[in-house]
1. Can you spot which of P, Q the value 0.96 was calculated from, given it is Rg/Rh (Cα atoms, Kirkwood Rh)?
2. Comparing relative contact order in percent (Cα under 8 Å, 6 or more apart) across structures P, Q, which is largest?
3. Rg and Dmax of the Cα atoms in Å, for residues 28-123 alone computed as 13.9, 41: which structure among P, Q?
4. Out of P, Q, which structure matches -8000 when helix-only ellipticity at 222 nm (-39500 (n - 2.57) for each DSSP H run of 4 or more, over all residues; to 500) is calculated?
5. A value of 2.6 was computed for distance in nm of label points 7 Å out along Cα→Cβ at positions 68 and 228; which of P, Q is the source structure?
6. Consider the structures P, Q: one of them gives 4.2 for distance in nm of label points 7 Å out along Cα→Cβ at positions 92 and 212 as calculated from the coordinates. Say which.
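Quick note: the coordinates plus some simple rules give every number you see, no bench work behind them. Values in this document were obtained by computation on a predicted structure and should not be read as measured data. Cβ atoms are built from the backbone, for glycine too; each structure is taken alone.
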Structure P
Amino acid sequence: MKLFKYLAYKLLTLFSARFLVEKDEKPLIRRRGDIGRTPKRVLFDFSHSTTHLGDRLFFLPLMAALQAEGCELLLASNDKLTQPLLDGLLQPPLPMTMARENFSGLVVIQLPSLLDRYKKYASLLAVDFTDPRCDEGIAQQLVKSTSQELGMPLRQDLPLMLKAPAFSSVLPQEDGGSYFVFSNYIDSGGFRKLFVSESVLPRKARELRALGHRIVHVGSARDKAGDARHYDFVDIDLRGQMRIEDMPGLLNDPRVQGIVSYDNVFMHLAGLFGKQAFVLFRGRLSRTAYRHHMAHVNNTFFKNVRLLQYLA
């Protein structure tokens, strides 16, 4: 029932978007109301359940570019995930404040949250990461399209100030050791698991363990409670033990060589930190969407695309 409601909501949103927002000539962007030019304050509302952790990372270059141009960045008051995620990733932290309920400036949301947000905000940019009209990675394309939309000279090549590599507090603190992070859970698009062979994930983890790497299993407490399988190749089980801010730090540990996962937030973190990623891509329902994800979504943070290898 939960999966049916999720799919029904997303389909209804896509249909309603034709009437609620105007599709822009610039890739990824849909507009509602008078968004103005060169705004001084921008609210990013990621509080809807359809905006997942990996989705938030796609907005990071845009946030950094806006901040560099003097914009004040705000988050929705009920968003408890974005700030911890960014705090675990960036140094110095990206300055963001919580918006008041009567905020009246420019709002940026992800398109799937439109039905629950369009009445709340008079002017907004709804970002559609499924738009295949991109010329480059979606994180970079978003900066380019927004720059053109707002008439602001936003830098696409602005370097992200990532934290320096350091031992993670969730791993043993002794020197040495080599780790791979194993992530076999997904929060969105779970129905696509029916079309792939999940067995390739533990198979790859076993191969890496045989080469001398330790395997670290990650997931939520709910993931662990709903999974009765025994993982005999796992050396450290961190399911239900990590905070949001611990996730970037785990991938930024110099002992962590990479990840074995679905195309999820850990894949994007691996790209940001230049780590090896063995990924089981869940695919998409159309050839156009599949090509878009392979060319512009999955690899958006990988400067060295050879680090991203797909399992089959």
Structure Q
Amino acid sequence: MVMIGVVTIAALGSVSGAAAKPRPGLKVTPGKPTVTASITVSFKARKVKPPRVYYGVEMHIASSDASGCSHDVRPVVMRRVRGGIFTAKLKPRTADERWPTWCNGPAHLSIRRYGPGLRTSPVLAHREFPVGTGKAPPAPQVTDVPVKMTVLAGSTITASAPGHPDRSSPVTGTFRGSIPGRFEPNTDVPTNFTTGGLVPTAFPADPLCPGTTAPASFDLAATSPQTLFASGDASTTLILNGAPSQLFGCGPAGPLAGTTTIPLSGHVGPKGLLELQLAGSVGGIPLPGGSTGGLAANLTVNIDLSGKD
């Protein structure tokens, strides 16, 4: 019984010793690197058999800086030197982004054992330290991008009704709005126009409706959406102040009431957004005598996405 007890105690002592084995040492120099500094990582651990098994170091700097700096280092293979030490040197261009400087911010560095095959150990050692100022710059505030759409010469609006000639007028105008958030090239670009209108320059009265005329301008009544698709197609919906019969020039007399929606579509041509052709119409407009009419818009527009007024 005594011998069994001795063996048991010895075994327990061995287990306790294994559990208390110190974790591998990790040293990072300099402790507070500048954004241009090389970072040397030293790590003491047991020998492995490369290339099937190796130690790798990776680093991430918490930063939202998009001005051109490195903040992520994919696993870099550490090489063995004397005394069971493994080492690696991290430079900004070692990072995945390959920029010449590190980003400012708090860095988290960790080491794992890789292999054989796709095996990866849990984190064996880690260290947190500041890089540069140690503080990430504030995330840039995303603001809407101003947009201006100008109606160019050659644009017209036409009123038609069965039994008598069409009435057509040149039309001008400017619409202003914005792209929600940031403008991304080669993607669908949504725009919301909030002010502006179409201005007919010589819209004759309709013989069917003596004593009434169309308003001097067809102003926006509500936010009017536009989408410039990456395919080159364009879709614009103008929501104008006034009932369709009032814009047609057939009343009812008095203040404008209701709205008129004119859907426009087009496709980018050789001159791009400098001269974009948009066309659309609204029909079924009630007229005296039980007939109906329509309004058609054929516009050439310049769309300015530069963000300048």
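1. Values: P: 0.96; Q: 1.39.
Source structure: P.
2. Ranking P, Q on relative contact order in percent (Cα under 8 Å, 6 or more apart), first place is P.
3. Details: P: 12.7, 36; Q: 13.9, 41.
Of the structures listed, the value fits Q.
4. Working: P: -8000; Q: -2500.
Computing helix-only ellipticity at 222 nm (-39500 (n - 2.57) for each DSSP H run of 4 or more, over all residues; to 500) on every structure in P, Q gives -8000 only for P.
5. Details: P: 5.3; Q: 2.6.
This value belongs to structure Q.
6. Working: P: 4.2; Q: 7.0.
Source structure: P.
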